[in-house]
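In structure tokens below, several structures.
Just so it is clear, none of the values below were taken in a lab; they were calculated from the coordinates. Fair warning: this is a prediction, and the values are worked out from it, not measured in the lab. Cβ atoms are built from the backbone, for glycine too; each structure is taken alone.
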Structure P
Amino acid sequence: MQVFAKLAELGSFTKVADALQTGRPHVTRTIQDLEASLGVRLFQRTTRKVQLTAEGERFYERVKAILATIADTTAMFDRSGSTLRGRLRVDIPTAFAQRSFMESLRTFTLAYPDIDLVLGVTDRTVDLVAEGIDCALRIGQLPDSSMVAREIGTATMVTCASADYLTAWGVPDTVQSLGEHRGVNFLSGHNKRPLAWHFSIDGEDLPYVPSVGITVNESNAYVQCAVAGFGIIQAPGITVESFLAKGELVEVLSDLRPRPRLVSVLYPSRTHLAPQVEAFVDWLKAHFPVLHPKWFSAPQR
């Protein structure tokens, strides 16, 4: 039933095999055996598409309810840290793949030692269902989707550049003076457009599009471009903290720091969360503001 439900959702034997981390022949054989045991055809198959038959639609509605009931029943005694177990696939942005964040994340694995944490790190937009990801952390405004999004905190943003760049180009003291400077643009993962910088002036948000010297689509490369002297960047403080401490990057326009960017955890929209996913989401909600107090804080209301 789990294989059947996943194929109904994804419409691809290959995607189901990837999501369940099994072989495509196993998925095919499972569906064939299921259809044979029921005596009905559940899917119409073409070279390009797999879709439910009318019988398959009716069966899917019942299967969803059955699987939800089973998940809820089997988890009723299994929600404490000492007994909670299973695989948990989490995707985080590259900006969070820092030592301080990883050390804090370690406290979750200590609290739930039987959960097998699989951590993905990417700045691209991921398809949680198709890629078998249980939940994902994301920074900033989220695109419209069917995913459930829970606000867990905010991340402080820093505008900075290398000391060598500032020596050569001067230190900007107003947003207007940025017009005389070069910037590094970061390409958004969901709409493929460069992200605007933001500044806070008298409590008002002022977006700004920099004059571009180079555009990148990965957080580490973005920071390294600033260190190399390509121009000014605006990035989450956690990603540039070590470079600021060593003087390789210098903050500018600190009095105009933008409103901290929202950090959310996303997971597929469904009534019954797997207990390990629910535990992780709850843990994030409670612990995110203290994962790095200097750069993270509770959601602003």
Structure Q
Amino acid sequence: MESNTTEKELDVAAEGGVLGDCALCDGKNILLKESHSIPKFAYDWLKQTSSTNFIRDTRDVNVRHQDGPKKHLLCGGCEGKLSAWEKKLAEGLFKKIANYRKQNSVVVISEEIKLAVLSVFWRALLTTKDDENNRTDEDKAVVDAFLEASKQDILNNRCGSTICFAPFFGEPPIYGLPIAHTYGIERSIGSQDIRFIDHPHRYFAVFKLPFMYFYILSPGWDFEETNKATKLEVGDLDVSKIQDIPQILKDYIGLGYKEFLKSKAAMDEVNKEQIRREVQKNSGKVTGSDKSLRRSGQ
């Protein structure tokens, strides 16, 4: 019997990819790479600093993971472009703040770091926009417009969005948040969302890496909120001088803590015992997760 498999399809299978359209450059019927919506370096850091060597998600707490979510989204060229920016983000910002030994008080923000953050916003919100939510048609139109504008900025190597940054530097409590929130602040990842508030209609977009949040406030927010936001701008940034963050971000962190507590309560005995065994294997070794537990009063 004759095979209908083409040479191109065989090449795709050999590379572990799929054929499709690139979400960034719109290339048609090409090999798509698996793209992380949240950078892989952050998930690697979580595993390396964990007492279990695994990752757990509050949405499926009884399943352990070795990596973060990824989808066949981009062609090789676009994936390579964003990966180069992500390397700048990892080396120039993330590893200097998400550091249990010594945090850097001054970081240097480059245009590539801003573009890397914008690309994470774009991928994270694009790949979750059809998840269950209570967005109105007006909200959905705003999300689509934000995604299209971000896509064009990424294609043209520019960042037209005003991105804000909330690093967690020094000893807790920080920004007046409860000490109990510290573990999640230092070790949770993702939390990508774009939330809408009416009167006036405005949004708050956000995603999280360990020890830091990135967020965008649309037009329409009061000065009391925007005045507490630290913009991610090219140049030196002394994170030790950041004294406060907007209340909307504090509220979002509080919601994340409640979800964390719910997930803990939902963990079954089999997985609790699995974690105990994994921790025992690393007994005698003080990990980053141990330090975050202590810093959060647990």
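When Cα extents along the principal axes in Å, for residues 198-245 alone is computed for each of P, Q, the one that comes out at 35, 22, 19 is Q. Hey, distance in nm of label points 7 Å out along Cα→Cβ at positions 30 and 254 derived from one of P, Q reads 4.7; which structure? For distance in nm of label points 7 Å out along Cα→Cβ at positions 30 and 254, the value 4.7 is produced by structure Q. Matching task: 169 is the computed value of volume of the Cα convex hull per residue in Å³. Pick the structure from P, Q. Working through the options, I get structure Q.
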